[in-house]
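Following are the structures in question.
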Structure 1
Amino acid sequence: MNAEHNMPEIDAETLKSKLGGVFAPIATPFSEDEEVDYEALEFNLERYAASGILGYLALGSNGENRSLTEEEKLRVLETIVRCKGRGQVVIAGATYDAQRDTERFLKQAADVGADFGLVLSPGYFRKQMTEEVLYRYFSTLADTSPIPLLLYNAPGFCGVTLTPALVGRLAAHPNIVGMKDSAPSGIENFLKFESYKFHVLAGSANFLFPAMLGGALGGTVSLANSFPEFVMELFHCGLARDQARGYPLQERVTRINNAIAGSYGVAGVKAAMNLAGYRGGIPRRPLLALTPTQVEELRRFLEQEGLLP
């Protein structure tokens, strides 16, 4: 028990085992009338459970978090926790601008059974998000959260960049146990904080292998939604530090990831899922599904890459 913060500290080996792998940032399937298709979500989770991935990020950008009602968020999270495979880990994404909303959600996520919370910086008042404001925000959340927290560095979504200096300060908190870095560059600046109680996850398939060579435990990557076994090949290269296989495979992974998520965002991820036999459904407006022509182009590309029969 940590006396200062009055919370149990997670065992170092347990923490490493719970974060050392590939996480799929689960897409929320929508039906043609834009209702959440929970049956499709369960179908996908059943397949993912046998794919070798360590777990799931619920309610991230690929889950269209900001397009869901609070009731939908909790039901999606409950479904993921209920349907996860034995030993799989669930990270719950929190993307609120008000601290009290984040606190409430983290308590709800803990009650549902999530293992970790992933917290994005508030972005609406981004000009006021100084290092001191952010430090107070994250450290106070960590003081009150019933589950361990991961920082989420995603300036593309919130317009706020977590600096290495800030992350270094926050990494000392016993209930802040790691981070997901989705910035397009600079993960090496955070890998120096890797320790027995703070771990870094790559936030894109585009730099999973070099991040692991630098010390990252794994990654939360959208390509795992459609081709989890393929991503696991790259992960195992990282574990083995197999540069002869890893670098060429990383180039291929990056090319494929750019064609799916890089070109089309969430709509591309869902289209690739549909092509790969998962049930991605469509995005919720204002996002638009791919056109039939775009789907056919993506299909041909994935066939050429050997990912579709």
Structure 2
Amino acid sequence: MARRRKGRKIDGWVILDKPSGLSSAAAVARVRRALEAQKAGHAGTLDPLATGVLPIALGEATKTVPFIMDASKEYEFTLAWGEARDTDDAEGAVTAHSDVIPDAAAIDAALGAFAGSIAQVPPAYSALKVEGMRAYALARAGKAPALAARTVTIERLERLDHDPAARRTRFQVRCGKGTYIRSLARDLALALGSVGHLAALRRTRVGPFSIARAISLEMLEELGHGARAEAKVLPVMTALDDIPALAVTEAEAARLKQGQSLRLPTATEGRLCILCGDRPVAIAEARHGRVRPLRVFNL
């Protein structure tokens, strides 16, 4: 007999404004506990020091996590000039110094080189695996790996303000999956003849989820386990707003939920969100007039 999950069946998304000093896994655990939810997971790790949007999927929403992980993300970040650090953020040991603090005009002129598809070397202290071990574990053991550059996409990068006296510049960036903002800050400083590190990071958007829809952990925990807290849970469909929808009958929905592919007329090929009335049935793929379920919802 299968073990019954503890907690309540809650399906949907909580958009958390993660506080600094808390890991993403710890944030998920606290949200799950606050709502007494059976199942929870997050869509995109935030470093412990970072704040901002951490989408947390509950129940059946966990099946839509891969679609959010692939979405563009937006951040505001602060570059601290004059000190390179081994972690590329404020937590690391200083490895180099520079007295060069570029002016605002020079910074703005350099941003164009970081637009579009760029090659980026991940930080040595990252979760990437090297021969079966995490890069950060090797770095902590004094064996920092030489990581290969990867292609990432910077959709937009702009300077928000510049304070040369404080040796700080604040930026806003919209980027694709796999971009390291620590690496972006490091490389921008190097491109301007200086060194630097990431001093602060706040994520303001992940796909359809913006900071305007986020709730603080403190507020969520204060709401308790009842209807007031559940009112902060967004529908599962919120994560699928950008995917074309296809309406089906109850009979067609039942067949799709059994894993069967159907011959259905569609206006588009590729990924679809299958709906029966207002109820999401499945995420499916349409090819050559046939619709094949990829993930089925139990809603």
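Just so you know, all these numbers are worked out from the coordinates, no wet-lab data involved. Not measured: the values here are computed from a predicted model. Cβ atoms are built from the backbone, for glycine too; each structure is taken alone.
Per-structure values
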quantity: Which of 1, 2 leads on mean projected area of the Cα convex hull in nm², largest value; calculated: 2
quantity: Structure with the greatest value (metric distance in nm of label points 7 Å out along Cα→Cβ at positions 54 and 86, set 1, 2); calculated: 2
quantity: Structure from which 18.0 was derived, mean count of other Cβ atoms within 10 Å over residues 14-21, options 1, 2; calculated: 1
quantity: Answer label among 1, 2 for the case where distance in nm of label points 7 Å out along Cα→Cβ at positions 118 and 198, calculated from the coordinates, equals 1.3; calculated: 2
quantity: helix-only ellipticity at 222 nm (-39500 (n - 2.57) for each DSSP H run of 4 or more, over all residues; to 500) derived as -12500 - corresponding label from 1, 2; calculated: 1
